[in-house]
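I've put the structures underneath this note.
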Structure 1
């Protein structure tokens, strides 16, 4: 078991970090300014976790969080004269919280013992064939969604995703499409590439149905 004994936790309600995806963050609360300074002085690691939707009124304290999060590494940081930070956090690996540590001393933020998670590899030809079919279905749904987006360029946008290997494809689409935080958390928690594809396909089908009823979608754009 690959374990980090003490990882700083950064709970947010509206940001879900994924492996190989970067997010810009503005750090202003004193406890997270302390966390950022100490991370920069050490291994630059922060554990991003999502606050449970029914606990948003507890954000000022220690709200309940999902057990699955994403380890992030601070790729860039800029401290402002007022002590706040602008950072760019790059997602590296998923983790599961094993136990939170009691807060002690002068530490203002939460920490936990976590297990780093790996995605199972696709080891059989049947599984690889099924994944190829899911990939084709996903890109077709993406194209249909772009077709329903004003000004969408299906050929250009789909081409930006076609060459990505399966895990990166799902992560890139999760970043690019306007999914709700709870939907992104669903994708983060999926323990295999196959199940992530299934969830993503269901989400895109829902977006298409929503747009057909006059709802608004968010057009994905390649990097």
Structure 2
């Protein structure tokens, strides 16, 4: 490589104008992303246009409450693009529980889990968090990422936080504004959704995800 690599935060690296994670499954690309080696280790470029968490990091998200050994609940796993990078970040001592209601997405997601033993696939409705209590195995959850694009996005996050998030843990609401209102200004919707969380969370930052995601924001909160 013709340029260096520097650490942004635990498990995430800056490489030129890009970001990357150290590959937990060397030789394996998840969604066509480029792999590269540096200092005897293999890394994966993280495409922020394919991942809202990646977009938030690229836009300077300051509160990264997940690192080596973290226990993460991810709502809206889909086929696991973002979760694969978070799997790299939490490492072999961490675990990510990926919840999705789509059986079709889950079939593809399970293939990823077979290569990454720190990911637990859960076919369930994130609106009903108690239905997957047993799958979480009694783990204390350090952070929850809510990436389910429904009108009640904030409520889904709150339900899961009430059930599983530790005191002082962080919540990440990946807000798709147009799932809530097709006409209201983005800033108005984001402010209203953030207010829903304020009773139980200290809102630490709100990040507009453009140009990587149109009409999206990442709302980050620390549980009181």
Structure 3
């Protein structure tokens, strides 16, 4: 039995230790304590095991600023965190990025789902904006910059509409410890000052149409319906 399997068994034993049957509860607690000693597992290890990460969504190696902003807004609304993981794909012979959400399950899974829903809406709005409002912009870099500003305005509206999930002090500590154990570093997202205020305002106005209820109040049933 490896440490992960032992940890899962310990958690099951601890759950049984709360049984109304005193004998059963005592035996379960005794077994949990024995396994903890055998595998060098402490109470903090058990607490940390409650924090899980999603499989992740494929993304660019360098995540566009507006996508990072959206991920942050969604993560905060569910009381979880996000980061981009990198791994070498031997079939494609290149390093690929995956945007992952980590935190208490199932909030991490719901955050990823909500992000997907909002990202689809935003990408559609972005594509439409480029086609209808930026068609005459000749330089590709200027078109991208202005479309990015539109996205930042769109997300700003979403950030004002959603509530931030208030984690308890211990959960916040565990998230930080999980991040440290994973070797992750935190870089504060700095939004551009707004190179094109008009595009950002247009994004703000379009963002009023964002379907937040479907994204932020998602359930397992909605996830299944969306995949069918």
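For which of the structures 1, 2, 3 does the calculation of Cα extents along the principal axes in Å return 54, 41, 32?
Details: 1: 54, 41, 32; 2: 47, 38, 33; 3: 76, 40, 36.
Comparing all candidates, it corresponds to 1.
Supply the structure label, taken from 1, 2, 3, corresponding to distance in nm of label points 7 Å out along Cα→Cβ at positions 110 and 206 with the calculated value 4.1.
2
Of the structures labelled 1, 2, 3, one was used to calculate helix-only ellipticity at 222 nm (-39500 (n - 2.57) for each DSSP H run of 4 or more, over all residues; to 500), giving -7500. Name it.
Considering all the candidates, the number was obtained from 2.
Values quoted throughout were computed directly from the atomic coordinates according to the rules given, and no laboratory measurement underlies them. What you see is a predicted model, and the numbers here were worked out from it, not measured in a lab. Cβ atoms are built from the backbone, for glycine too; each structure is taken alone.
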